[in-house]
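Below, each structure is written out as structure tokens.
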Structure I
Amino acid sequence: MNNELLKKHINLFVEKMGKERERFQKDWEERHEIVLSYQAWTKDKILAMTEEDVYGYISPLWAMLIWGNKRYVVDKILKQNGLDNFKKNLADLAWGNQDIGDRWNAFRNNISGMGPAMISEVLCKTHPDKFAIWNRRTFVGLNYLGVTNLPTYDYQLNGERYKYICNIGIEIASELKKSGFQDTSLLAVDYFIWEELQVEDVLAQIGTGHKTQEPVRIETTQESNFVHNEVRDKLRDIGTWLGLSAETERKISEGSKVDVVWEATIGNMGRTIYVFEVQTKGSIDSLIMNLLKALNNPAVQGVVAVSDREQLEKIKGQAKDIPSFKDKLKFWDYEEILKLHESMEFVNESINKLGLVPQGF
């Protein structure tokens, strides 16, 4: 990390604080109220949550700003994971006695529908002196400071990497304290990153794939599973943002359960369905067979194989000799999907901040 650059921006931050004391006091009070709110959810209270409590816990997260319909997202999380299973894993994450790296990995392995931005925000708002927030803006700020070994993709943010991010946050908090800034929690560090480190030439790259220039490199089975699930869930998000009904892990015809389905209803004429299968490893023959079975559903208008460039070429080679299949089979590089999701996430967050549509509409 470039400490001179950090100190420069901290000095600017403290100088700004002196000029805008009322705003900074309001920000401090906001952080204090946020922490009290999340710390009130003790382990016992989390385990006793109702579905409405879960909505009240998740919907205020800043990571939820990308969603206009927050109820839809919370309902999806509960449907995918089950209420009791979700509560147990959330309680272990927020209040467990294990090392945070182990708790992070366990939650990521056991719960779908919540990515690193949401998980880290829960941790930071519950334990602001220990845990940092990780999101797109954090990447921009730390990257600008010259911090190395930052995760490019969500799947790379495992427990050890998250501990590394927290330690960087603690270093920044220490420098804030030296400069006389009163609130040196990692939640305050997040405010500092948003206020001072969203440098124009770096921030302008948000939504243009700046994080996804590094190729995806899958080295372990766990990483393969994380990439598969990340791409699958982001395909679902993209379909939802396009106004389609989007689901994961859906049975589409006899013997064919597919990763993602996009569905549109055309007036009273019926349904149009598009099917996506994500492959990070495994048998190409099985992927082709599953997509062929999906086409037995007459509503399916197209099937899409999603993988890396090398695998896609292999799939094309094996599919070209199936005449009834090749015209309906499309190919999508999952690095493009990650870039597209980032762009659409930025757009949705910006629009939703305007508050044009009331919550619950």
Structure II
Amino acid sequence: MNFKTLYREDKKLVLLDQTVLPEKLVYNTYTHYRDVIPAIKRLEVRGAPAIGIAAAYALALAVENHVRDVDLPEVRALMHSVGDEIKNARPTAVNLFWAVDRVLDAADQYSGTSIEEYRETFWREADAILQEDIDMCEAMGRFGAGLLPDTCAVLTHCNAGALATGGIGTALAVIYKAVEMGKNVRVYADETRPLLQGARLTCWELMQNNIDVTLITDNMAGYTMKLGRIDAVITGADRITKNGDVANKIGTYSVAVLAEKHGIPFYVAAPESTFDKHLESGDDIIVEERDPSEVTDGFGRRTAPDGCKVFSPAFDITPRELVTAYITDTGVREGGRKKRTVGAK
């Protein structure tokens, strides 16, 4: 990779601003957690794993911002309050909640009296989450690459690559590792309305890494499958419930239905941290709704009549019954659909 999505620079968090891609490559540096929260909300950083990492570092920034001339018990209570504030940035991606809770749990286990050492527990845990994500992406890529034959075309939806993680991605990690193995993999990328993460981000990222990619509009997916041009679908996930239902970028459910209709395997690539052990099914997931202007005034140009009503959920729920398999950092788990050989007609 010739870019980093996010990284720590001393006691600062540096984010690649994904709102200006592919026109510009801009990095923003943050020193206060309250500036990271709106960066998460406006999708400067996005993708469940990357959001979790950013949230972990936001807590570390907060302990630097707040821990001044107060005693440790007061700081502990304050940091839990800050954690709740960060969790409110986006309601659907479980990695955000997981990362915040993990960092706070690590800090709560500190039994000393030094404020400085207490601060360092936050930075160490955030660093550990980033490194583990890098390792998990590599593992997902290796496990998933084995599912693909030597020659195939894969459809992706939204962006689940390096731009969505601290490493080489989730869904796109499978592509990268398969190509490393010498496989001939071509990618079809849905544009992913309304913010065009597939067009702006996935195509840009794959082209940066010399991967053969073809852009299609969201409503071309079914016909492209019918023409026999797609051998497998691989997406990421923002949350996976106990029963295997998947929350992912809006449009994923439609792609999963189409894949089942055409007998094409539908794979979901996600780390263990994306599996929510507290929610039974997709019915329990709070789905974030976005600003209507993202649909009516996409990228600053009005494309709908004034006063037009808008329904704009950021995510949809794909039931387990449409998932062929889950590609995780610990291995491949069978989904609710019967597996079939990629490319078989």
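Of note:
- In this comparison of I, II, the computed figure 14.1 for mean count of other Cβ atoms within 10 Å over residues 37-44 is attributed to I.
- Here percent of Cα pairs over 16 Å apart, for residues 133-252 alone was derived from just one of the structures I, II, and that gives 58; the source is II.
- Of the structures I, II, the one that 5, 22, 30, 25, 12, 5, 1, 0 was derived from, the read-out being P(r) over Cα pairs in 10 Å bins from 0, in percent: I
- Between structures I, II, the greatest calculated value of distance in nm of label points 7 Å out along Cα→Cβ at positions 53 and 285 is seen in I.
- For the set I, II, ranking by FRET efficiency 1/(1 + (r/R0)^6) of positions 93 and 109 (r between Cβ atoms, R0 = 25 Å, to 0.05) places I highest.
- Answer label among I, II for the case where helix-only ellipticity at 222 nm (-39500 (n - 2.57) for each DSSP H run of 4 or more, over all residues; to 500), calculated from the coordinates, equals -18000: I
- For 3.2 (distance in nm of label points 7 Å out along Cα→Cβ at positions 45 and 325, calculated) the corresponding structure among I, II: II
Since every read-out is calculated from the coordinates, none of them should be taken as a lab result. As the structure is a computational prediction, the values presented were derived from the model and not from experiment. Cβ atoms are built from the backbone, for glycine too; each structure is taken alone.
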